[in-house]
Each structure stands twice: as structure tokens, then as C-alpha cells.
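In what follows, structures are represented as C-alpha cells.
Each reported figure results from applying straightforward, stated rules to the coordinates on display, with no laboratory input. As the structure is a prediction and not an experimental result, all values here were calculated from the model.
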Structure I
Amino acid sequence: MALPHGKIPIDILKEVVFKNLGAKRKEVALGPSVGIDAAVIDINDKSLIISMDPITGALERIGWEAVHVNANDIATFGVEPAFLFTCILLPEGADRKTVETLSSQLNEAASSLGIAIVGGHCEVTPELANPIVVGCTFGTTEKGNYITAAEAKAGDKIILTKSAGIEGTAILATDRQEQLKKALDSKALQNAKEFYKQISIVKDALTAYKTGGVHAMHDPTEGGIAGGIHEIADASKLGFKIWEEKIHIKPETRKICKYFGIDPLQLIASGSLLIAAKPDSAEKIIQTLRKNKIPAEIVGEFIAELQKRLIIRKNGKTENLVRPAADHLWQALEKTHK
């Protein structure tokens, strides 16, 4: 059976990918693991945090996204991203202007975060339909001075910054704007396209981490908020309960998701940050984030019962939170008209 678009299923990841990892080296403090988006390499008294992500579902702002999505993964460790490698694959017919556009986007985004682009590769790839940009980002810290998504504790409050489906909203508003003129007025559509400006969570993560009381952080990318919460729970071997009414969904996101018939909680959500915080630290973290003009809200809590993955709906009904089989962005992109 063919695999769905996006991330491969967890069972294949565990049964195939994780069983083929080459040689074992003592410097690897943290290797591949479900729900954890970076590796840790210890060298002398330093820990090197490394993450890699491709950008495949966006077109107009692909260079910008490649920097921020990769930087986000480093920041969730409580570490500042510093260095970036890029691999740029271009479709046949791409010209100098394409390279200039991508390069300027990469430069602008990296400069805004203080990241140096230190190398990579660029080629025209036969039979490729759209550009693909793969990024690999590095950050350094004192040895062991970081957190991972596997360190949430039962009783921790789940804090969500900003809103659901930020990246997916921006991608669809940009790449499907002609279709969406049927559902959104020009102002709302332009607002939705501007969601790109919210995609970085570097400030969110570093602000929360420095405030104290943070056990784990994760940026919900493919699979959206729903996928992100499941991934922290998987990594930390916990269950959870969340409250639907506490998860902020902006009007532009709601309208776009309604138009395409998709779930905003399963829409790629780079730009929001999930934080597992000590109960007595959660309010201070929220207030500090808000002082830095970062919206934040407690949306749930982690619980010890591993099998309980619950969402309390606005009507009071308790259900199991769906685990996305594939990000709903792909469903929307496949719909050419309504």
C-alpha cells in the first residue's frame, strides 16, 4: 500500500528507519526518536543540537520557511539556532531569478535570527515538479544544558502559544488564493497570507525556557496541534487531556479550513509552540510570554495514563483526540476547486 503524503507512519519509522542507523558512536547523546526533532552530539564540554527538515508543501515563501522551520526545532531545546546548511532542489526550467528569490529569502530569514548560512548544495533535479529546500540547523550549548520533548511530567500544564494552523493558513492563502477568493474577502485573504510573519517560535521558546519551570517543548509542524500533542505524549510516555475551547483558532484559519473541509487541529502549525510546564510555573510563563507580545494559554495537562489521549469538546463531550494519519494541508492542496 502506498504511503500517505507527509511524514511516514510511526510504525514504519520504528520498524525500518530506526533499525538502520549505521555505526554507534559515543558522542551521540540523543539519536532518532519518535516525537523528538533534533539530535544531540556531545563534543568535549559542549552539546551540539542538530535538526533537519524539508519544505515541500509551500511555494512562494519556501526559502523563508526553510530557515524558520529548522530554527524552531533547535529553539525547542532551549538553545539558540546558530548555523544552517541548505540543500536546494530546483525543477527543470528554473532560472537565475528562481535562485535569486530563494537565496534572498534564505538570507533575510537567517539574518533576522542571527543564523549564519555555512554551506549546502543547489541543483536542478530532473522530473521534479516544484522546488524543495532541505535545511539542517545547528545550535551549541554547555554540555547537557538543554531540554527535550521527552521530559514532560504527569501533571504538567500544556501551554500553547499563538493559534492553530498558522503555517497551513499562510500556505493555502498564498498558493490557493484564487480558490479562496470564494470564501474570504480581500482583507481577510491578505491577513491570512501575512501569517508567514508568525512562523518563528524562537522567541517563544527561548523566552519560556529562560523564565523557568519548562520541562519540554515542541513545535507542532506536520499533523498540527493534534499531532504535536501526541508526539510529546509519545516521547514522554504520558497521556493528556485538552480543552477544545482553550485552543485559539483565528477567523482566517477557520474560514479556510471550512472551505477545504479540513480540521484546523490537524493543519500544519509551525508558528505555535507547545510547552509542558510545572503547574506552579505555568502562569508565570504565560505572563512573561504575553509581556513579550506572544499570546499564550493553558490548553490542557499531561496525565500518567498513557492510553488516555482526550479532548473535551466545547459541548462538554469527551472524545479521543485523533492522531493525524497525514497533515490536512495535503488534502487541501489536492482539491483544485469546490
Structure II
Amino acid sequence: MRNAVLAAGLSLAACFPVHAQVKPNATAADVGLYAGADRLQRLIEGAKKEGELSLYTSAQADDIGAVAAAYEKKYGIKVSMWRSSSEKVLQRAIAEARAGRRAMDVAETNGPEMESMHREKILQLVKSPYLADLIAPALLPHGEWVGTRLNVFVQAYNTKAVRKQDLPKTWEDLFDPKWKGKLGIEQEDADWLAGMLAELGEARGTKLFKDIVAKNGMSMRKGHTLLAQLVVSGEVPLALTVYNYKAEQLKRKGAPIDWFAIGTAIARPNGVGVARAAPHPHAAVLFYDFEISEEGQTILARRDFVPTSRKVDTPLNKLPLRFVDPRVTLDEYDKWVNLYQEIFGAGAR
């Protein structure tokens, strides 16, 4: 009889699994480092108790908003999003951390700024099962942030002002006088320059771009979205450093813009990280997992981004790329910023 009762109890337990034990007052370290079999269940239950998520991002509201909306719908967690430039996201994160203010759950911005947050000890190592699906350049040795998508620097042109057959095939083609007054570049793309000169050779590349500017000038504009819009308007017929996704988005909407790559394109990972002092750690780690999962990466791909998951294919995955290491960009910051201004600032209009 005792065995029969025990068997019945085990059978009943199988039908109604025990809830995961969510640790009261859990920290981001408690949650981010947990790797038990009930990890997902713990995340969901803890996140539902927390009820909200604070996201700091530099991504366009429509783009990261699509990821946030899907997360909200799937888990019922309200996402409060604060958006600004990558520099201001970093500044706010540092100021709040130094003041001991627990406000940010998740940072989602450019690689160099994410790496700076790591160095400021703002971010938490997360052991996510989805990390195994990502390409190598998305993974940092310290594991405190991870690349979610690639910003691929490409060249973009106004299809009404420039014929496809006239596009430059090499950088030297931009010496042609027909490009005088027609070239533009983003104001602060020193990381792109670092990647280009690694590809071309520093001495050769420096001389090449200085000669282009000297011969035909260069319009410097702050903001990649603005630069892409100026290509659409025709004010900048050919831009050297447009993010591929923005050009593709505008093209799909019928704007007179298309993009191409002269040789190897330069790519920089953008990423996501969980704050060590996250006020909602379960919701934060759950969002981190969601964005790098196949589901989250597919949403990014639909927005014309280049996702870092090998499970999601895009045409950009076949483009020859050279990756810029955000650690190198930071360590050699002054060198590349000064050289960028020396090359392109001299002929700026």
C-alpha cells in the first residue's frame, strides 16, 4: 500500500512540476551566473515578479522597439526605454554607477561604449545558452557584453545623381574630378578608419584618403542617419561611411539610395549587457537572452541588421568583412581620432 501511495505521488508530481525557486533579493550576479536546468523558468518567474525593465540604448526607436515589443508580448514585462547617442548612454551609465544609483537594467549600444562600461565595472558576466550560437567576433573574453548585430560601414549613393555603372571600384577611382564636391563622410568614424588602414596599410591608406580629400573635398556630417538622409536628398551624392542597414531601410521605402562596398567592408559589433546593479535582474537577463536568441536575432534581421547568430542568415553574411576590435579602438582612441580629423577635417565643407 505504501509503495502504491508513493507511486501515485510521483505520478502527480510529474503532472504538476514544482515551480522554480526564485531567490529573494537576487542580484544580477546571482541571476546571470545561474546555469541550472530550470534557468529559463527562474528567469520568467523572477521577471514577472519584477514586472518591468529599464533599457538604455542608442539604437533607433523603431529598430530596438521591435525587439522590445516582442519581448513585452512574449513575457508580459513592460520595457521602459531611454534613448540617446552612444556617448550619452555611456555618460549616463557611468554617472549613475558612480553615484550608486540603480536605474539601468540593460545597456544596448555601440561596441566601444559597451567595452567602456566593462572597464568601468558597470556590467555583469552572463552565462547564456545562446552564446554558443554567435559568431566569434561577437564574443569578448570577459563575457560582460556580447555583440548582437553588426554595424557594417558601406558606401551609399543617390541613384538619381549617380549612375550604377559610374560607381568607383577602387578607392583610387575617387581621385577622378567628377567626384569633386560630391563626397561625404560621418564626422566621427575613427573606428572605420582604423579598420580601413589595417586593411590597406597605414601609410598607403593615410596618403590615399588625404589625396582624395585634397583633390575633391569631403563633406563631414554628424550622425549616420543624417548622412544617409543627405544621400537621399542628393546633398551628398556619394557617402563613404553609411551603415548598411539604414541605407537598406530607406531603399525599401522607395528612397533614391543604394549601397555598395569598395573592397572589404568594415564591421563593428554593437552589443547588449546587463548592469551589475540592475534593479530588475531577472527581467534584464531574460531580455539579454531574448535578443541573442534565434527569435530576437530574426527580428533584427527583418529590420535589415546583420545579426551575430549563425542560426540567422542574411545576404550580408556573404560580404567580405574586416572586424574592428572595440578594445583596440579604445586603447588607441587618441591616435585614430586625431588621424581622422587630420585626414578628413582638413578638407571638410
Next item on the list: Using relative contact order in percent (Cα under 8 Å, 6 or more apart), single out the structure from I, II with the greatest value.
Entry: II
Next item on the list: Supply the structure label, taken from I, II, corresponding to semi-axes √(5λ) of the Cα gyration tensor in Å with the calculated value 45, 21, 17.
Entry: II
Notebook entry, point to check: If helix-only ellipticity at 222 nm (-39500 (n - 2.57) for each DSSP H run of 4 or more, over all residues; to 500) comes out at -12500 when worked out from the coordinates, which of I, II was used?
Noted result: II
